[in-house]
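Listed after this line are the structures, all set down as structure tokens.
Throughout, read-outs are computed from the coordinates displayed, never taken from laboratory work. Nothing here was measured: the structure is a model prediction, and the numbers come from that model. Cβ atoms are built from the backbone, for glycine too; each structure is taken alone.
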Structure I
């Protein structure tokens, strides 16, 4: 049963709504695909930052979760007894972070990534005195040109370095490819795996990720694990890519019209501090559900401007629901989201909000 107009009127704005039925369906859709391709699922929680959502993903079959930062992992582990297997896909640098990582590793099954001997040696210096060794994967650049070693030969060399480092265990390879990069992943990882195995070292995991072409993850069969993030909510960028439809978007922003200063222009109470300024190559700052004629063409901090080539047919006090360009950033902008389960909305604190260190 959808949220009624009366229920929407009871929610103060701007507010971030999460439709739990849609989120569950999104989780189930990819889990079924992954199961059919013998892929393990390790969802990235940066999109929702909610232990309760991670629990839904684990219950559906995920083997663990992915986090980007240590504080994010700490918040998720603290928030749920079900979260006991975490991969942090970020180079951990600096004594403070390393000590926190060591403490976290005493509580859960923990793995991290590295793309240099400097990062590996820092991990080793900390974990050589730990009770349990730390699993480290080599991050590989398969076309996104962010972090990661540039060649299978470099990947194999770092794998050997990890294998010999006190306190560490080589765990495999990790990549975050560009959308449609399955062929590059297959080629890179096949060669890297062969080089490492030729040294007598096992490659337990090859993990890739990215929501836009996740339903083609099976096109890189060398991969053993996949890390989708935005798939649980979806957003305008994914609709525009053809990865989903508007009905698959679990996260929306509820906003109120506060001014209609012209026939074709209205102002809402959601600006860049709610919708974010992310464009992701798109024009405008979100999609107003049910109003394809409206564009959100301008944001200031607390104002969003809606324009139409036709009379906008909105009045002060009207409510609109917006699918943002980028759901992941919106989550991190608010203390609480309104989780809608059936027809019942309830506030849920975003436990890992602001966890950036």
Structure II
């Protein structure tokens, strides 16, 4: 049983995306959390903060470490985050005297936020490929049908004749701009989070910036000052997700409206009806509209999560966990559906 349509045993066939969803699994999250802890020990040893013997003990323990997930679940219920219990288990695996250097100078938010960014890096790659596929498919649609005629519709009324190329351009051009936006915002999004208890890395003294840079390099992320309570990067990404699904929703709405009469477009593989066997419902087009509206609603929640009290907010942070994964999967699903819908267009225009 599930409360989310994105991993529902039935609804996920339409609304889900397994590749995007797997980056938000508990396995992916824990793996990224442990990647942070190992990279931190390596960076600190490299910068002379901890001894190489401690680094070696931590790396060796993590190589075979398997967390007790039942205890992690109980720990989250008590602490609100998974890291305190996870660190306790890692320290037990490392053992004295080197256990004192596990998670040294870090705080839970460093680990959790960096885990998220590590997984978003893979999400960005996946969504970027899906976005590129849609641009290519729409280009192919233009090559095949671009010179055909359509009646332009303004305010839902017939206007003047245009070409299919004109309408396809209105579908493709925003996606090309979204590609450029993604390249530009990725530099702000895919950065390490490392600030310690209150963002000052007080335990690392004058080596703080050096350790942070080394940590970022080992994780393959950009180096940036701590952003514990500065969530604009995540909100910007959420805005981008909503822009993408909004553009795809426009495509879906146009296709659904053209299919209403059927003179301007011919689709293969429409959805069936239990009561009217003759029907071919534009299911994918409808889903694109729904996903666009879903992300538009969720975006307001991500903007609410910008409001962190002082140096850290548990409430705003938790709100992000509720919203962002679903927005990501909704966007990946929309891109998949849009590519499939484009492939179903057998004829466009006259």
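Determine which structure produced the value -22000 for helix-only ellipticity at 222 nm (-39500 (n - 2.57) for each DSSP H run of 4 or more, over all residues; to 500), calculated from the coordinates; the candidates are I, II. Write down the numbers at each step before the final one.
On the way: I: -9000; II: -22000.
Of the options listed, only II reproduces it.
Where does the value 15.4 come from, among I, II, when mean count of other Cβ atoms within 10 Å over residues 32-39 is the thing being computed? Working shown, then result.
Numbers: I: 15.4; II: 21.1.
Of the options listed, only I reproduces it.
Check the numbers for FRET efficiency 1/(1 + (r/R0)^6) of positions 96 and 200 (r between Cβ atoms, R0 = 25 Å, to 0.05) across I, II and tell me which is largest.
Values: I: 0.10; II: 0.30.
Largest calculated value belongs to II.
Looking just at mean count of other Cβ atoms within 10 Å over residues 240-247, which of the labels I, II belongs to the structure with the highest value?
Details: I: 14.4; II: 24.5.
Result for mean count of other Cβ atoms within 10 Å over residues 240-247 over I, II: largest is II.
With P(r) over Cα pairs in 10 Å bins from 0, in percent coming out at 5, 24, 30, 22, 12, 5, 1, 0, pick the structure among I, II it was computed from. Walk me through the numbers on the way to the answer.
On the way: I: 5, 24, 30, 22, 12, 5, 1, 0; II: 5, 22, 27, 20, 13, 8, 4, 1.
Comparing all candidates, it corresponds to I.
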